[in-house]
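Undergrad: Before anything else, here is the set of structures, which you'll find just below.
The numbers here are math on the coordinates, done by the rules we state, and not lab data. Nothing here was measured: the structure is a model prediction, and the numbers come from that model. Cβ atoms are built from the backbone, for glycine too; each structure is taken alone.
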Structure 1
Amino acid sequence: MNLFSLFRLTLTTITSLLFILIIISGCLNFIIRSSLIYDYNISTYSIESRTSLPLEKIKEINLSIRTYFFDEKELLDVDIYSDKEVLHMKDVKSVMSFIFDLSKILSIIFCILTFVLTSYLGVYLYKLIFNSLILFSSILILLGTSFLLFFQELFIIFHKIAFNNDLWILNPNKDYLLMMYPEDFFRDVAVLILLSSFLLNVIVYILFKNLSSQSE
């Protein structure tokens, strides 16, 4: 492999990884805006029984959280949450905002690199998307297996990396935030994000492959 081929392969791999991160962020954005995962949580994990709260109150809190991630409020206004829970949600919102802002930057970088690859280095767009699909398949197998076997450990590691305080350490028998959103719920959401992102990757690949075939 000559230097040019190595450079093109490296750039293609980086661009493919950027595409994966972008679609994961996009699916995260869509999923946390949707009421479906919150309704799924209520029915699957018996939130009414866990919290002794009426269904309407639970749905009201769900709506407050869904809108909180995308509004300008600094603090979440949920009367049954303690100060610690409210401050932790502030940290969660900051992490979400960071992810979405980073995704915008990565999207710009992705477009620039894609232009360079397709215009000057002879890489077809559908092949670039196909590379991301192959990479994503490997990532999906690795993360899927890890989630099934070690989700609790990964969940703790994520919190230690994402948050620089101990506000995330809550009591599942006392704090409503954990009673309303048990750990298994976050595992299910993580799996849903990965699977929906992978499916979107497949759809984009098929779309560009067909467009490429029609233009030839």
Structure 2
Amino acid sequence: MLEDHGAVLSELFAHPFTFSLLGAVLAHDYETHRHLLNVGILCARVARTAGHSREESVLLGQAGLFHDIGKLHIRCSLLNALHALSEAEWRIMRAHAVRGEQMLAANGATGLAAIVRGHHERLDGSGYPDGLRGWAIPWETRLLSVVDAYDAMRSGRPYAAAVTHDEALERLVASDHLFDPDAVAVLVTTLGVKFSQREALAPIS
């Protein structure tokens, strides 16, 4: 299985535009670049654990690599803002999902574009850009959403400190109104460790 995972990971960077786009992200904002690499690699592993084919796992890994590519259109001072964002600033931030879809579609990667568009959709319909609910959100996008949220919590964000592995998983489990429990379970299996629910934690808001 480890060799199989390695074969999938070796194909993640096969798109001809991969290095140019990721290089542009690195020049624009280091933290976004680091997050994309983390999510891409973990998405590919999670997809393989879930039983996806090698080709499907590569696609999901690539979706992870590019899910925040639309942030190239957002100024760094806003990406790393420490203040509470205004509604106008949130509109700019939320637009990255659609901008990423458009960038990937323009490069002929329509399969990736469809997955990336919805990575901030949530099961209860509170997400964006389309306010999709439940299983109207494709499985691949639900999987990406879980991995994205896990890495964001583990890494920390300008407005929230990083949390431990256990706490990140506990918050995902507690947020079953937002994240697909099956996708969360596959992430836990992929990481290969058990976590102890010491106390009930607040779900992700």
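Undergrad: Which of 1, 2 yields 14.6 for mean projected area of the Cα convex hull in nm², as computed?
TA: 1
Undergrad: If mean count of other Cβ atoms within 10 Å over residues 13-20 is computed to be 13.2, which of 1, 2 is the source?
TA: 2
Undergrad: Then there's this: Tell me which structure, out of 1, 2, gives -18000 once helix-only ellipticity at 222 nm (-39500 (n - 2.57) for each DSSP H run of 4 or more, over all residues; to 500) is calculated.
TA: 2
Undergrad: Okay, next question. Where does the value 14.0 come from, among 1, 2, when mean count of other Cβ atoms within 10 Å over residues 45-52 is the thing being computed?
TA: 1
Undergrad: On to the next question. With distance in nm of label points 7 Å out along Cα→Cβ at positions 29 and 189 computed per structure, which member of 1, 2 shows the largest figure?
TA: Largest one: structure 2.
Undergrad: Going by relative contact order in percent (Cα under 8 Å, 6 or more apart), which of structures 1, 2 comes out largest?
TA: The maximum falls on structure 1.
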